[in-house]
Structure 1
Amino acid sequence: MVEPLKRLASGIDGLDALLKGGLIVGASYIVQGRPGSGKTILANQLAFNHAGQGGRVLVATLLSESHERLFQYLSTLSFFDSSVLGNQIQFVSAFDTLEREGLESVVKLLRGEISHHQATLLIVDGLLTARSRAETTLDTKKFIAELQGHAAFAGCTVLLLTSSQLDDGSPEHTMVDGVVELTETLIGSRSVRSIQLRKTRGSGALSGLHECEITADGLQVYPRLESLYSHPSGMGSSELSRVASGVKCLDQLLGGGLPSGSMTLAMGPSGIGKTSLGVSFLAAATVKAPGLHFGFYETPQRLRLKASALGHDFAAMERSGALHIAWQPTTEGVLDEVGARLLHLVQAHGIRRVLIDSLGAFTRLATHPARLNEFFRALIGELRARDVSVMATWEMRDIFGSEINAPAPDLSSIVDNLLLLRFVELESTLKRLLSILKVRDSNYDPALLELIISAHGIELHKAFTQATAVLSGTPTPAAGA
């Protein structure tokens, strides 16, 4: 039987997810990145979290910066707790020892401090300074090996921080058990922080680049959704059942409603009624099967007004617990953080139906549009695994015309049901058209429907039977009409 490795949780949820539970107790790690990438914040956040869990931390600096200046900066972050300084967290400056006596004396100093304070976590900030004092690469290896040996004997996990961009073949990389790299790049005018686990000896981890950001709470790590949910957490329901779409006529055309746990995409130009259709979908939520509006453009107040104009009292539904509203402006945000927040809300409130308005907003948050298809697959797959019925909207550019632009390649293979909404000019009147293009595992009526929005909600009527080329937006009368 394989024994699980004992872990030291970092207290940073996203980082612990990448590490499959946290750092390995007694192992050594390098945290590298350019100045300002967040190394010191990550290390100290881990230190204060570890102290909060009952651990003891020794922070040794090989830098000339004073600890008072460091505390001044850290005090602006929510994890900082001055009461643990000098007790559970000890700060030691080894800069003078390194300058006067060299690396061997630094090892002796730290060995004594680890033993004296019974440290379970050692953080050494300034590995680049130690490297500059080493005469040969062998001296660097010897310094790290001796630190590792003393720390491991005491059951102490080691973090070595460096601003040097060490490559995979560097002596430091060959000696440690793991390498965590922090980067910051400009994409257009936007600064994007990323974290990558370049090495994790003897342990599984989520590989690749993952976005992160520094907030008032410290470093926040957001694992890529497709790596976090490469396999959905469940298989979903094994029985085919139906849920109301919120529009009675549409339910009749669908044979009783939308398939439960399915993903429905409503596509159409601006003003066609996509959000109104979604509002009707949410209005069918109940206290036993709550709904969630996850929107990017309509503020909660505007959404309540829109629902009221369609005859639905969203405020009353919110008070009863039948409906929850989450608003995410598209001005800023991290793609995976937004996806994770959606899944968290679903889990926290027992949500059974979700309206995502609009799916296209995710594309504005994506720094690498090429991965959108994998992101959507992971998000929709996990919602489906939790038996959540989803309706999403997607805005098409052209008001008229036969061209259809999807938000991601092969999106039609990801979603279960496709509804197309178009404007049609007929007899000098602009009309709304709804057509059911696809319903997975179900029969449906393919008739062209006129969509009418009124104070009583949405109505659908079979229409356009006396015209051809209706989907082009400019139909012509049929022969003999």
Structure 2
Amino acid sequence: MSTHRHLFIGGEWVAPSGTDTIEVISPHTEQPVGRVPAPTNADVDRAISLARNAFDAGPWPRLDPRDRIAVVRDFAERYGSRQEELARLISTEMGAPITFSRSAHARLPGAMIGAFADVAARHRWHETRAGAFGGEVAVRRAPVGVVAAIIPWNMPMFLTVAKLVPALLAGCAVVLKPSPETALDAYFTAELLNELGLPPGLVSVLPGDREIGRYLVSHPGVDKVSFTGSTAAGRQVAAACGSALHRVSLELGGKSAAVVLDDADPQVVAEGMTVAGLMNSGQACVAQTRILLPRNRYGEFADALASTVESLPVGDPFDPATRVGPMASRPQQQRVRGYIEQGVREGARLLVGGPGLPEGIDRGWYVRPTLFTDADNSMRIAQEEIFGPVLTLIPHDGDEDAIRLANDTEYGLSGSIWSPDVSRATTVAHRIRSGTLGINAAYSMDPAAPFGGVKASGIGREFGPEGLDGFLETTSLSIAPASDMRPSASARQP
């Protein structure tokens, strides 16, 4: 049982203003594993006031970018020595299989910190251009200000790094609001930040509920909101930011299509879907949960997928053999089960799985890995984000039909195309409206490349120079020739 009694506000451990607490529950045992203070609006006010002062009057925004990069590299080094601790913490609090926690929840964010520092080292912070009407224009990229960064529970450290590190590199002050379901790794982050010697007030970490998030998003002291979460919540965030004229970036939901072309290998696709479709026990916005199969080979692919999904070990997150763990919370388990029942009511056929607990499991927030067949693209299980280990097989009648089906969704976050003919797959990819796509694999999260969605999947980009620019304002300074400032001869007459 991990118990914390203080909040990390402005770089200091301080007593909370209220008495409520957040209890973190293991999704595997359904028992408490941690307790932290619940922040109040007054704690948010304090964090933003300190951040405002750190940005408006403190040294961090005015440092040479190379000095901020050096601090971030120090952060990466300190983080690297504690990755196993972090992996076990995340498996405890949200149930991710330990092998996935080690690779994606712990090791990948560590690599990203250093990669973001490299991006900043190559960034064009200042440039001078020739003006169209003579003279010069100096273009400067300056920090946007105080950033409210809101993190969901499914990939907590990955998304913390994706927002916090570029914001710090840009020169911003940050108030980070992680999800209450994953409050323990938020304290891990705060402990590391506390070791860096950051200027007072620069960073606060406040795990809190939706009400705290709403208060933070609409706070007049905030300049930019960076939000990752559901599309429904994203619409509310966008409305609040529009009213306050806050800068905003939104990374929202997805219903990604894996487009399987008729020359693909069924076993390659089936093995690939265990990652592309079921990563993090299906709790990933980029998960390929609609699998579009060529009708003339539908049975081959369906059989291969059924055999592979059915063989996946489900159970204790700390068993290295486990591939699918529990859902992160009881409400999420109930949500996923509800979608499985809805799919049956809509007429889809269960090829694997169903709404009950997996065989041999009698406790924990588990869902059986489920594969639907005989589905069409109009069903709710094909159109709505389920966020669990549920895959839906849909037939297509060739490349044109597959492209139509892939685009027939309100989302556009990710996707994949499967074919040994990379040129053909690339042609298909270029016609799918999606922010990211992979060929013969799920989209690879590369910190050097922009990540984000189109349509209802979001606004803006994270990662790469484009992600860094999201925390910067571009300003222009017009420089007239010095000769233009000389007084005229008539002006010099007494």
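No value in this document is a laboratory result; all are computed from the given coordinates. The structure presented is a predicted model; accordingly, all values stated were derived computationally and were not measured. Cβ atoms are built from the backbone, for glycine too; each structure is taken alone.
Consider the structures 1, 2: one of them gives 2.2 for distance in nm of label points 7 Å out along Cα→Cβ at positions 427 and 451 as calculated from the coordinates. Say which. Comparing all candidates, it corresponds to 1.
Looking across 1, 2, the calculation of relative contact order in percent (Cα under 8 Å, 6 or more apart) that yields 14 traces back to 1.
Starting from the value 20.3, 64: which structure in 1, 2 was Rg and Dmax of the Cα atoms in Å, for residues 179-442 alone calculated from? It was calculated from structure 2. I have -11000 for helix-only ellipticity at 222 nm (-39500 (n - 2.57) for each DSSP H run of 4 or more, over all residues; to 500), calculated from one of the structures 1, 2. Which structure is it? The value was obtained from structure 2. Look at FRET efficiency 1/(1 + (r/R0)^6) of positions 131 and 459 (r between Cβ atoms, R0 = 30 Å, to 0.05) for each of 1, 2: the largest one is in 2. Each of 1, 2 could give Rg/Rh (Cα atoms, Kirkwood Rh), but the derived value 1.12 comes from 1.
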